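In the part that follows, the structures are each spelled out as structure tokens.
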Structure 1
């Protein structure tokens, strides 16, 4: 093709080419943003898991023998 034909072809398809390039840029930005969100989320989740593992576990003990005796007393009263 001569240079004049090439220039004419490029001018004729410039809108289509620009629109295609714009769509590609938008898709690339969306994919990049999704990757960043995934990395930040993964980092936050991993950090939280590490933090929870390093915290001491609080155990509380309660003497419930009084409640057990009370419930036993109720069950024997209902049998009479």
Structure 2
């Protein structure tokens, strides 16, 4: 699979309501864990925080892949 096919697939995932919605649901579940944890459950909050960070990284990665086609097109216009 070439770079542009990957960009198109990543864009499709980001436009898929189910995929984006489930990422948001997973993120919200982790926020609930943080909000509902007791003051002594530091490890539980840290684990939820790391999960949120990972989910954000996944979404950012897909956004980055989907933008590669546009970036290349602008590169060629400049050159």
Structure 3
């Protein structure tokens, strides 16, 4: 059952879907990405996608800027 839960939360989301979750426009999500204020997206054949589980963890962490988020993730990985 845990595997199924992980499959549901590890979906790849478009900027539009992220905007919907954050109540922002797609353009604002692009601006946040350019400014380094949102998690780092994946680039797949020219498309920008966000990992849903990482996005939800970022929101729960009170949406730190990208550099702070990556530092938090590195610290968690070293434990």
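Every number here is computed from the coordinates shown, using simple stated rules; none is lab data. These numbers were taken from a predicted model, which means no experiment stands behind them.
Please state which of the structures 1, 2, 3 yields -17500 when helix-only ellipticity at 222 nm (-39500 (n - 2.57) for each DSSP H run of 4 or more, over all residues; to 500) is computed from it.
Working: 1: -29000; 2: -31000; 3: -17500.
The correct label is 3.
Quick one: Rg and Dmax of the Cα atoms in Å came out at 12.9, 38 when computed from one of 1, 2, 3, so which one is it? Working shown, then result.
Numbers: 1: 35.9, 113; 2: 17.2, 58; 3: 12.9, 38.
Derived from the structure labelled 3.
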